[in-house]
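For reference, the structures are reproduced in the following blocks.
Bear in mind these aren't lab numbers, they're just calculated from the coordinates by the rules spelled out. As the structure is a computational prediction, the values presented were derived from the model and not from experiment. Cβ atoms are built from the backbone, for glycine too; each structure is taken alone.
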Structure I
């Protein structure tokens, strides 16, 4: 099975970025989409399923909390209710508190604009990840989730792939480092490929991807 068939199968099955599923255009590089992506990264870091984290992030937008300033006006009880309604029943109260702490840091350190974090990182991936981990509720996994999607707007961090991405890529024989993985697609499609690999890992449907790739390759 050649790599091009595998990549085609991945993009066909799972090629929607998490930012697109969230309903934001990260390539605009404006405060609101970046803020919503960071919220998703934080919510995904909690011990809940990825689809619940996505529903919670979408519910926050429906509540009107699409910027740091707007979230700052919310009450703890409102955040609990929104998270609980999205399926965060076990960790809604803790996460509601973390959202305020994380938002306070964003407002204090970057005046609510993550582009200032980008400028402070100055193109250094490790520095960017370290600064992202300062936010309450965002650890190594959450920081990586944010940066692998944000690189579509912040090309100085391209190509970036986290452990989950590279684990899936290695299983499908697409390479075990970001540079090798980037050779399979254009820069514009790289975040789609990364997302597809993560979704394959989450769904554990490697065999289905291989089968689709074999069918594509035999045409």
Structure II
């Protein structure tokens, strides 16, 4: 059967999805242009027509993988509910028990970015967007009197650093923590940053009331 002719935008989207899949399977160092081409049944030349080098393809693939997560994060944080509810939904979704990011992909990307300036630039820009989005809602909640947080930007940094580190540990050492323990730790980290109680009428109870099915961690 002949392949359906795709527009330039559609072909690029297809190539990026395939690149993400191949990076997850093979790792950044081992993946080749030929792997992406073979996965789609196209020529190496077609891939190189859209992306002039492997480095450009890898950087674009990471940006593509993160943009979908960023769009979902914006939807979570843009809901018409309390800042506490929005923040906990986002933190639980970002945590390694949730659906944000393919953590193996991002650990590969962080390691590769030490040697690849283009990938480092992309990763740093996306990380900055994550922190900025959290900072805005933390500041909004503090200004509304929902909680006390004197430095929203620092709180966002600490939260993402904690969750990133937790993801590295649990991805590298699968099964080292239970899902319920990771959720408790994520809730407790947010509660500390917002100066909220961690039990009873704490952050978890407030936020659970505002979550939809799509925001629950995978496996729920």
Structure III
């Protein structure tokens, strides 16, 4: 199956979601460049304020960093931007373009991730052919205002019991709780401020990766 083959070749373990406002005045290129040196394995470009042209330009600059390292660039929400820059895929929320419409446009080769705010969302995403699912939010978070109530580790475990796709936990995740998220069944953790807002994104990524894989 397509979803299984895509999942087999993508490392979602340390998944970075960008946020310019948290980058301490640094360019996203510098933040991402440092973060991948520390072990970030997947990057989602999330832009809510800039123009489409600026979004495309930013995505192309990040792709120049990530493609030689075989690190996937996922575009948040914007199917058109993903196509324009040759990104690896898109990530869609519950209010974004439907998975079926996105698949019709993107074809079978591009990754489509879906945000799930409940067990029902996750089951539906799997049935409709998502490649991975973002479990959102696991914990309370201040980096995204329009989030559902936190699912917690128990909610994540309940989804893991019924969903076979790769699960990426997001929302309030940091070096203190990342290991618990993996222990509850996630295949990866998505972070924003824990890396983007860190004084040294490389060191922050190293610390997170050590937490993920410590015995």
**Report entry** Read-out helix-only ellipticity at 222 nm (-39500 (n - 2.57) for each DSSP H run of 4 or more, over all residues; to 500), computed value -12000, structure in I, II, III
**Finding:** III
Query - Entry that produces 1.2 once distance in nm of label points 7 Å out along Cα→Cβ at positions 123 and 163 is calculated, selected from I, II, III - result: III
Query - Answer label among I, II, III for the case where log10 I(q)/I(0) by the Debye sum over Cα atoms at q = 0.09, 0.16 Å⁻¹, calculated from the coordinates, equals -0.42, -1.06 - result: II
**Report entry** Which entry (I, II, III) yields the derived value 5.5 for distance in nm of label points 7 Å out along Cα→Cβ at positions 75 and 179
**Finding:** I
